[in-house]
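Structures incoming, each one as structure tokens.
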Structure P
Amino acid sequence: MSIEAFLMQEKEQMAMNTEPPGTVASAKQGQHITVGRENSADIELYYEDHGSGRPVVLIHGYPLSGASWEKQMPALLHAGYRVITYDRRGFGKSSQPTDGYNYDTFAEDLQKLIVQLKLHDYILVGFSMGGGEIARYLGKYGSKGVSKAVIISGVPPFLVKTSDNPEGVEASVFEQIEKAVAADRYAFFSDLFKNFYNTDLLLGKRVSEEVVRASWSLAAGASATASLACVRTWIEDFRQDVARIDVPTLIIQGDDDRIVPLAASGRRTAKLIKGARLLVIKGGPHGITWTHADEVNAGLLDFIQS
């Protein structure tokens, strides 16, 4: 076949694969779903959909992407689950719009993915910021179709300290983070991952230099707008959302989490959800999905299989 004929064949194939807005793109183009528009461009979420069986939707944390579930996906697939990961708007391979960085929009994006994939009897698993998506999704859309929920190192119920939330963190801490991200987000990410993985204690033991660098690279590829705007979302109040959660829920968190303190988040969330289980990982940092993957996976599988 000549080069000209080959190129013509490729062009014809691409034309055949063109999808209208609002539909799932073909595998050849990568898997995306359109969730909105910004001016002349579609806002698309990148997602991956593997395996068969009961669906498990994995929602990543800041400032990573769906690729950060590397240690959980094989365990879930091996156990016979259909595993769906996606990149939040502004992160990974998803579009990088300049607006929509709030939990109402994040929950709406998740809802559109669930509807598009026609999911039912599915399990929601969220890490860090992803815990906020779960809380807001269930608070806003209810639990129809959802069988269970798992929040790992999550931001709910309410992180900022106020008169009616004395267990929270001083608001000035988040203001300092915003300034650091705005000034030099790349330097901020370097500092962030030291405490994300507690590298002073765990480097060379439970996490390698290469993993830290890979996490930094994922973060560096995120939108500058999203990197800054998402900091403000960490202090959204999820207490009313959490109170509406009525499906079996597991909370997993390390007792040495320096990013989202256990006392201000996981312990309180577990108390606010009727019948929720709390699994505390001894010596676990924020990024327990990597550093303590065996413990996390065991707890996760035990819960969703029960």
Structure Q
Amino acid sequence: MLIQSSPVEMILVIDASDCIFHNQIDSLRDLDSKIKVFRTEPGLCKQRNIALGKLPPAGIVTFLDDDVRIQTDYFACVERTFSNDVTTCGVGGRTSEIAERLGLQKLILRIVRADSKKSGKILKSGVNIKFYDDSSAYKVDWLSGCCMSFRLEIVKKLKFDESRPGVGWGEDVDFSLKVAKFGNLVVDPSSPVVHLRSEINRSTPRIQRIQELDSRIKLATDFKDIFSIRLVALHFIALEILYFLENYVSRLKALNERGAYSAWSPRKIIYILKETIQIGLSSFRYFKNRENSIRSERHDVQKSS
């Protein structure tokens, strides 16, 4: 960031690392007087709220994860995009992480309205579509939390949702929706971002699906006019069934390649149907429990505030 073509006024490092890294983090101050280091408890949303409190009332703020790489003209591109339209409140670069859905998975997700060809859209199921379009700057519904910029005069009035623990799963969608009430969000492909996706503090795939579910229930609770809680439930159930089918079919293929079993038989098909129904029912019950718990938490917070 110190070698950007557009000068940076201030770099805030909100550190929640283990003490063994403190000397390494503190040494950043020696690189340039613009670098300020603040320590806090872990929690991405808490860290970003602290950063907002340290910033001036006007200008542009860019939130960066510690595992992204930006080009030397990134901030110049962001400033240009803001200056092109005064109604633009937030700008993001095109991230390198794009997961293409294939075959049965893509078909089922389209059926439950959990996938789309529209780049940067947020669907009623709570799914946020990645940024596929790389032609020119375009309006989107959300910005990726790994690298997003906003007008300070708008976001100084807002807060990140600190009820989202740890890496704050879904905090970028939640904050983007808050900002979008004041103007447009834009992704500029001319300012690409490489997201290395560090494995540090990453949960298992199962835990990630639960964190994703909790995030979408919170979104559907807080933004009732945008999301459908029924589609959020349907998407979660579909993912759980897909996860089972993909794992079971891959095991069958492996056994068949070794000649251990016939890949398909009436007994196996009946088993798959029974398990699919059982997983669907248990997933629905789990969803209702999570929904009731989160709604109760939200209600308690509103009463206390």
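What follows is calculated from the coordinates using simple rules that are stated; it is not laboratory data. Quantities reported herein were computed from a predicted structural model and do not represent experimental measurements. Cβ atoms are built from the backbone, for glycine too; each structure is taken alone.
Supply the structure label, taken from P, Q, corresponding to distance in nm of label points 7 Å out along Cα→Cβ at positions 95 and 167 with the calculated value 3.9.
Comparing all candidates, it corresponds to P.
Comparing mean count of other Cβ atoms within 10 Å over residues 55-62 across P, Q, which structure shows the greatest value?
P
In terms of distance in nm of label points 7 Å out along Cα→Cβ at positions 87 and 287, which of structures P, Q is highest?
Ranking P, Q on distance in nm of label points 7 Å out along Cα→Cβ at positions 87 and 287, first place is Q.
I have -12500 for helix-only ellipticity at 222 nm (-39500 (n - 2.57) for each DSSP H run of 4 or more, over all residues; to 500), calculated from one of the structures P, Q. Which structure is it?
Here the read-out was taken from P.
Using P(r) over Cα pairs in 10 Å bins from 0, in percent as the calculated read-out, with 5, 23, 31, 22, 12, 5, 1, 0 as its value, let me know the right label among P, Q.
It was calculated from structure Q.
Between structures P, Q, where is mean count of other Cβ atoms within 10 Å over residues 127-134 highest?
For this comparison of mean count of other Cβ atoms within 10 Å over residues 127-134, the top structure is P.
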